[in-house]
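The next part holds the structures, each set out as structure tokens.
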Structure I
């Protein structure tokens, strides 16, 4: 894969978050828009989003504003608008901030390995007063990720072809469809590689910090044949981790 053939598709999902969307748009304005297309899916916000989108229209390739069935339905809509199966897809949702190396880190990985299917890295998580650098582990066993998110979704870059191969997000998972999709990704045998430097800054919170998320992940583990006793042990461990990150989001 040559440098000129690496092209990114950034999908941004938003709903009733004009301030967050503007922050995300501003963070992407630092980059040459010839290296990526930007797709925005708005869930039918009541405020006049068109004014903001017109302000950035020269940097937005596609946008939809209509009711949807939630975050993952919107993300699936965005995937359908990706222009080419060879594009590298990432999700930078409303309020997420792309750092100055947002494209450079995954680009380096894909240039180093022409067989690479996805690339993932670190993020900076913001609490109310403090920041936390989260570095994902290197994924070596598919069983390791049955009850934990293997990498932070905002720092995951995947070839569009992989979504065509293994499917899009499962709408039956209301909170953790990204985790279930990542399980499918790793179990598919797709080739991934990690980079260490953070590429996104985002605020911790939202649906992922709901306790219900841990029970959805528990159900996913059983779906993929994890022993029920092992799954229960990991459920309690993840609940403790959930409490930790819930506290971190408040400080």
Structure II
């Protein structure tokens, strides 16, 4: 296993004349939780989408386990071992919980997008799907329709679907947004358990208390640029980070 799982070097992403990401560079080491924070509009989700192949970078390089992946399609990147969840829970609402996971497992057994819906009920696939649901404590809801789940359970299902891709890097986009205290605490415990099992995790999150508790390292974006990177305690005391979130005091020098 390589020590550095992901290496981002001078990454640019433009939308017309708007510089959504400008010369962003950082690395993600194996087995850590890397936080990605910043004010609204800082470029966090754009960065996720660019790393995952949804957007094509305008410049710079992305290396996954020392192999360049910029320009590679989203489904190829997922097959290589990088999976993500979304801020808005997006299960197949009319499918059962276990069917949602089986669709993810189907990428190993079928060719083409439409064929993923020829869901396999072979014992080996069902066994794997149930193991994943047990991991996120959704096994008792396996036969329920995904659309009937609460938001917290839908977020768990999003992680289960990502885990069905057998990733080495799991990218979580605001997994705590809109959740109550109990659901947040469970999600944090789950993320830490995944790390203990050897998963490398990158997380976007606005809940600063949570980020500071679970992350090994944090990258801060503001207006598409990286303004800080370091340990949680270093980020908490970084003047530029504080100003990005709270604004500069009137009359103070920049």
Structure III
């Protein structure tokens, strides 16, 4: 009998020659140009580069919050361009968690309500949503005495833990983090990075993190550097360059 060849699993994220411009005419700005990137399932990928280089645009395209002008973005096996708005929303809800630098918690919601909120769109009943929110908060070591507080009553580190708990409460397969330690002191930021590493290792959760910090980037298995909308370098965790792309004139 012929040998059975194991099928290589599909990547968590695949960008194929993606370009994105904002504006029109001579004032148009190229955020990404002919960018290709493959992110295997379970990888912790760090994305670095100066402000305006296309990092946040890249995350927004992967999340389906924006659409490319050309090229394809494939997430969890689905080409986002082929999905309706409702289907893209469903994909985000079921497969993608998003962590923001500014936390983006609802100021009038309690901690527990903030975390339970995404479950409403999954049709989860109130009692179960509350229990799942508490379980997610407990996994992030959020003090139970804070569950009834509003975000303004929490420290920055506590707010970011709550934001991560909210991102994880729907059990996503992909976690996108946009400068998750940017508003935190170095000690608290390191704690958040340690949490992301544990989530990646223990849950086999694919993590894509945008950061300005060289230290934060070392938490990833691989670092991609962007400049002027191009990937100019990829480095493995050991510091070896896996791809170096010369700058275009």
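The figures follow:
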read-out	value
Computed 65, 40, 35 for Cα extents along the principal axes in Å - originating structure among I, II, III	II
Of the structures I, II, III, the one that 14.0 was derived from, the read-out being mean count of other Cβ atoms within 10 Å over residues 10-17	II
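Throughout, read-outs are computed from the coordinates displayed, never taken from laboratory work. Keep in mind that this is a model prediction, so the values were computed, not measured. Cβ atoms are built from the backbone, for glycine too; each structure is taken alone.
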